[in-house]
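There are structures below to look over.
Rule-based calculations on the coordinates, nothing more; no lab input. Not measured: the values here are computed from a predicted model. Cβ atoms are built from the backbone, for glycine too; each structure is taken alone.
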Structure P
Amino acid sequence: MSLFGWLRAKKPGLNPAQQQRLEQLPKPTELGNGPLRSQRWVVVDLETSGLNLHRDQVLSIGAVVIEDGAVDFSQLFERTLQRTDTKLSPSVLIHGLGPSAIAAGSDPAEALLDFMAFVGDSPLLAFHAPFDQHMLCRALKDSLGYRLAHPFLDVADLAPLLCPEAHIREAGLDDWLNHFRLQAGERHHASADALATAELMLILFSRARQQQIDTPQTLQERLAQWKRRKQSPSL
């Protein structure tokens with residue numbers, strides 16, 4: 001079996017049309033040396049039933065696209081996933097995702113196929129990306145048998161890397177939005193949080209170019225170096 005055949009091993013329960021869509025998903029590409037501005041980025045935010053990485057489930061997905069140096073409002077994604085067997089934590093109600101909305105949501109396999117078709121071969125960005133990445137990987141594996149292999153960068157790390165003068169550490173999205181005086185709309189919905197993260201990321205891309213970080217690959221490499229220094233014990 002080829003590598004991508006293994007990545008997309010057939011998932012029991014998919015109908016033939018869904019299996020065909022799964023097999024036709026574009027292969028992810030590594031970050032390259034083209035201009036940072038010309039890269040298509042997908043900024044994603046998830047709402048989940050809780051914070052347990054192993055038991056909780058993805059309830060909704062919101063995503064926006066950054067391309068040509070701006071948010072492309074013609075490329076927006078939002079889905080609520082149908083979950084009939086999920087116990088909702090009190091925080092879920094804050095997100096406006098009540099039992100009726102979740103019961104009326106999209107079939108998870110269809111929603112996730114739609115999302116991955118929306119992503120295409122583009123890299124992903126999220127604030128506190130490790131959580132979103134883990135939950136998304138689990139959902140894709142459970143519903144589709146799909147192994148997510150796209151580059152996935154954490155905006156919560158990119159912000160202090162590119163703006164060290166801010167002296168904001170271990171900060172939340174609201175802290176960075178306030179720092180740059182960004183006016184966020186209705187928050188705590190996946191699509192609204194994705195848009196707020198994208199607006200922050202536009203500022204960070206500008207800061208990156210000012211620091212001669214001109215390509216996606218260079219940005220990824222600089223971030224990896226920053227994280228290694230952060231994890232190294234001080235001498």
Structure Q
Amino acid sequence: MDGTGRLWSANRLLATITAYASGASGNATPVVDIAGSNTGLAIPIDVYVNSTGTIFETDGGDGISGSLRIFAAGANGNVAPAAVISGSNTTFNNGQPGGIWLDNTGNIYVTNFNRATVDIFAPGSSGNVSPSRTISGSNTLFSSPFGITLDSAGNIYVTNPGNQSILVFAAGSSGNVTPSRVISGANTLLSFPAGIAVDAQGYIYVADSNDNAVLVFGPGANGNVAPVQNISGSNTGLSTPRGIAIR
């Protein structure tokens with residue numbers, strides 16, 4: 001979701017990025033449809049739109065090596081990206097970028113599902129560039145990290161479907177660092193946590209793909225805790241949810 005309330009979707013099977021008007025419902029026509037050979041889109045994974053309208057997309061590429069593609073504000077149709085981050089220095093070679101988020105200074109945070117890392121790129125990064133920071137190593141407890149978000153204090157929240165958990169890292173974390181909080185265990189009901197969002201009060205919202213559910217955890221949740229809300233069941237219409245946004 002962007003600052004105007006438009007809903008954005010990275011469409012893996014169609015190789016497109018679409019956006020829908022604020023309040024759209026039902027069989028709605030997208031107001032933005034980025035598609036075509038000039039885009040370079042192959043396997044869109046996630047999309048993030050910053051405060052200026054610039055569009056950031058993680059892409060699975062050929063299924064082996066991926067990229068991060070950046071489209072100018074207002075991009076629509078068969079347009080080329082303004083910048084592409086890819087190549088051997090990026091860690092996307094033989095690694096699949098997953099979730100994406102930007103902090104208030106423009107640093108780009110990307111999960112790497114295959115390599116079990118979170119890579120942080122400096123504002124304005126383009127081409128075959130190395131991350132300015134990487135969170136990785138056995139202390140992180142990463143196992144196929146997928147979704148990512150930051151709260152207003154810069155704390156980093158990562159969904160970790162490989163061991164059915166949510167990991168929280170302190171702002172500025174780098175290297176082989178231990179999470180400050182770990183939400184995991186039978187009481188959490190986590191099965192395949194994918195998308196994640198945090199609201200201004202600190203509530204954590206998780207889209208769980210395996211259980212077709214949205215689970216909500218209270219501020220400061222840690223350990224083997226039950227969600228304070230569980231949105232699931234046939235009436236919800238949820239089917240393998242991968243993303244979530246809070247307005």
Structure R
Amino acid sequence: MPNDILEIHLPREIPSVNLIPYARKLEVLYEDAFVIIVTKPNNQNCTPSREHPHESLIEQVLYHCQEHGENINPHIVTRLDRNTTGIVIFAKYGHIHHLFSKVNLKKIYTCLVYGKTHTFGIIEANIRRSKDSIITREVASDGKYAKTSYEVINQNDKYSLCKVHLHTGRTHQIRVHFQHIGHPIVGDSLYDGFHDKIHGQVLQCTQIYFVHPINKNNIYITIDYKQLLKLFNQL
């Protein structure tokens with residue numbers, strides 16, 4: 001009925017024993033009872049890995065929530081590579097994470113690439129896992145469909161700072177696609193973008209938009225790319 005109050009009781013979840021709360025300052029962009037959106041710095045995993053078993057972003061989120069009296073089990077909704085920075089979404093419960101599978105997420109990135117690209121561009125090229133590696137991806141006709149569009153923010157003869165729209169979500173998609181068109185991301189040594197002064201791809205998730213799976217509010221999160229612009233002006 002109108003004006004009725006709806007209470008949602010979710011079953012308690014126990015975090016994995018492999019997650020160790022990490023007491024590092026967390027930059028929170030948005031938070032409610034179901035979702036927390038944060039920024040990820042360079043040189044940090046979103047989740048633990050064999051090479052980096054602790055001090056991940058999800059462990060920061062776990063610590064943050066526990067410090068605020070929430071006994072939750074965070075689930076990652078959007079994932080970034082270790083050296084990619086920017087916005088990351090976590091669901092506080094498994095049920096909310098499942099609901100995100102039906103949410104239309106729109107993500108925009110900013111990246112710095114080698115060379116002078118076209119002012120606008122659409123890259124449609126299938127991507128598959130490289131046959132000789134479990135990590136790298138490559139463009140191949142028998143891969144999965146992938147589409148990326150971009151527009152130039154600023155450029156000179158050596159570099160282009162681009163705003164990038166993801167239309168699909170393949171692993172390493174932006175990195176592979178810009179390598180494919182001959183403009184690898186600066187610092188991305190995995191995809192021909194080695195730079196002697198920059199270690200790790202200059203790639204940042206700067207905007208996210210979605211309709212909240214519970215309250216149906218429009219959630220629009222944006223962060224500035226001033227550090228990337230500063231780097232562009234310094235190179």
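Computing FRET efficiency 1/(1 + (r/R0)^6) of positions 168 and 224 (r between Cβ atoms, R0 = 25 Å, to 0.05) for each of P, Q, R, which one ends up highest? Display every interim value, and only then the final one.
On the way: P: 0.75; Q: 0.95; R: 0.45.
Evaluating FRET efficiency 1/(1 + (r/R0)^6) of positions 168 and 224 (r between Cβ atoms, R0 = 25 Å, to 0.05) on every structure, the highest lands on Q.
Just checking, which of P, Q, R has the largest value of distance in nm of label points 7 Å out along Cα→Cβ at positions 16 and 200?
P
Using Cα Rg over 2.2 N^0.38 Å, single out the structure from P, Q, R with the greatest value.
R
For the read-out helix-only ellipticity at 222 nm (-39500 (n - 2.57) for each DSSP H run of 4 or more, over all residues; to 500), a value of -13000 was computed from one structure; give its label from P, Q, R.
Of the options listed, only P reproduces it.
Just checking, which of P, Q, R has the largest value of relative contact order in percent (Cα under 8 Å, 6 or more apart)? Walk me through the numbers before you get to the answer.
Working: P: 26; Q: 11; R: 17.
Top value of relative contact order in percent (Cα under 8 Å, 6 or more apart), among P, Q, R, belongs to structure P.
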